[in-house]
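K.L.:
Pasting the structures in now, so scroll down.
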Structure 1
Amino acid sequence: MNTTTKPSVSIAISVYNEAEILKENVNTLCDYMNSLEGYTWELILINDGSKDETGKIADELARGKENIKVLHNKKNIYLGNSLRRAFQTCKGDYIVTLDIDLSYSVDHIKKLLDTIVETHADVVIASPYMKEGKVTGVPFIRNLLSKVVNKFLSFLSHEKIHTFTGMVRAYNRKFLKNLSLKAQDFEINPEIIYKTLLLRGRIVEIPGHLDWTSQKMVSSKRKSKIHFTRGILSGLMSGFIFRPYIFFMLIGLVLFILALYIIVWLIINTIVIYPHVIATSERFFDDRLSVAVAEIFRRKPYAFFVGGISLIVSVQFLSLGFLSLQSKRYFEELFNLNTRILKQNNNEE
């Protein structure tokens, strides 16, 4: 980046059926960016196949303004695909992603940009869940589930990151180009963090304020809905990319403990009944043991079936866990190799 010129910023926002709030919020955003000193900027709006007047309003807002560009998806292709398309269009040194509802106020933009410039970070995240972060007006259940999902992802990643699912962020565009993103929906946000960690990229969090107060006032009029359930499920499934083997090994371990408990129970009961078999006509130890086991089977046949099936299935899940661990290592090696090749090609261009 040339230090003699102002750093450039691309604001990327995906919108779907947001006609009710689009004009007002885009004007608020543009007014703020015009007042922001030290940066040149562009706004990339992705109309993700809206069925209302969103696309028309977006075109009207961009008319005659060189720094506002509207991309139209012919159909709703979801957040991840829309953002990946926007990232390819952005020309700024830095990219900032926001929600059009401005549930994170526009002043977060300066905080994100100042932080990414000062710290030379690759990704800066506005986090309402870290110390000094704040959540206002969000329903209790939604807030709780969001915190649980982010805690879950933090646990799996072994990183002290508080917000994996939030999309209010700033990116170093050159670094972002090397991530080879594939996610199609909300899971793009955890995917970016995961691949940034693989490349030993620098991630910085700043306190954010998630405020749904104004959103509640217009939620009854808005045609679009926050796909909260889908977002939560995407967040949970995103944990799979961090530690896929844990899911298999956890199930396998639980089933193995169950099988072990039943097997121990069968052994103890066999030992208890064995002395009573000595008085039978069987002369040898293996014959008497067979009679004892047969008696236990006659009394508790389901224990043999449950224990045996649990043992077999647990071995299968544990094997899948080890295979997924190996596959993850192969993926990380290939991803790093692919990134080096991609960087080399970008430098040659």
Structure 2
Amino acid sequence: MFTPQYAISPKLLENIKRISTISYELNHKQFPKIVLMALLKQAHEISAHASTSIEGNPLPLTEVKRIIKSRPAHIRNSEQEVLNYNNALVWLDDIKKKEHPSFNRPFLLQIHKIVTHKLLSPGRSGKIRQEPVFVNDPQIGKTVYWPPDHQDVITLLNDLLAFVAHNKKILDPLLIAGIFHKQFVIIHPFMDGNGRTVRLATKVLLSAMGLNTFNLFSFENYYNQKISQYFKYVGVKGNYYDLKDRIDFTPWLEYFTDGIIDELLRVSQILEQKKITPETVLLSQHHIILDYIKKHGYITDKIYSTLTPRAKPTRNQDFAKLIRLQLVERVGKGKSTLYRIK
């Protein structure tokens, strides 16, 4: 059984409280859908750039954006790596809309298969390693960590997944996500692609916080800006079997939650900046429509005409703007047309 050692230090407790506060504030604000869609696209670009950059991908953010947009047919490995990560983000967004994904070994293997598509052989992509692996420090050119033997990987991974499942209703999602992230890196279940896979899986665990705008969040960005610190806190040095009983997760959890605060504040600032523009700002007449729908379930133009002195062409513009911002939808045609919250 996996039983991680950690302490709820004053710093960690303060970080958890602050994240809870920021999350609550974001959850209770209404942002135009057009703004959220633009920020989702940006978050995918930043995540794909940051997470692959951590692993040594040299492509700048401008090039990453171009590749994701144009999706060229003939590409280098560095470009394939970026496309794979973006494809995994899109896949995760899609399945989270349809169902709550089962956080199990097949789910992790599918993430790995997507991020290593065309980069690893079919016998290694989406497959647990069947051979030893070593972690080298490129700065000194030496091996610094010897992960568990491949014969033990499945057992260790199952123990980690059992820890996640058992503690979902017991521990704060931040603790579960942080502990999972570091222990996955320690187990090192794949020959390559461990970092990209665990950062995507961690996103799924963090979504358990119930933050409505979590798909706009790119915590990989914080790690990429502080790569040396990331590797310092997430990894360990030495032989796994000598270290396994004395690994303290506390420093990593403090750093991990620091990163989430940093990224949440960045997203909050961007949302506020984009919220107030001529295209997205809601005026009094728009609030009249939304308030009525929230109270009665729907509104028609005839009803709206009794609530405002605005002429029919301007009333049509009011409805059109709310539809454009994806806040309401039109149902029916002609005189039977009504509007409701989308």
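K.L.:
To which of 1, 2 does the computed value 77, 51, 32 (Cα extents along the principal axes in Å) belong?
P.N.:
Details: 1: 103, 52, 41; 2: 77, 51, 32.
Corresponding structure: 2.
K.L.:
Name the one structure among 1, 2 that distance in nm of label points 7 Å out along Cα→Cβ at positions 36 and 332 of 2.6 was derived from. It would help to have the intermediate numbers written out before the result.
P.N.:
Values: 1: 3.5; 2: 2.6.
Corresponding structure: 2.
K.L.:
If mean projected area of the Cα convex hull in nm², for residues 20-155 alone computes to 10.1, which of 1, 2 did it come from?
P.N.:
Numbers: 1: 10.1; 2: 11.9.
Attributed to the structure labelled 1.
K.L.:
Could I ask something else about it? Mean count of other Cβ atoms within 10 Å over residues 44-51 was computed and gave 22.1; which structure, 1, 2, did it come from? Could you put the intermediate results ahead of the total?
P.N.:
Working: 1: 22.1; 2: 24.9.
It must be structure 1, since only it matches.
K.L.:
Out of 1, 2, which has the highest value for relative contact order in percent (Cα under 8 Å, 6 or more apart)? Write out the running numbers ahead of the final one.
P.N.:
Working: 1: 17; 2: 24.
Max of relative contact order in percent (Cα under 8 Å, 6 or more apart): 2.
Values quoted throughout were computed directly from the atomic coordinates according to the rules given, and no laboratory measurement underlies them. These figures come from a predicted structure and were not determined experimentally. Cβ atoms are built from the backbone, for glycine too; each structure is taken alone.
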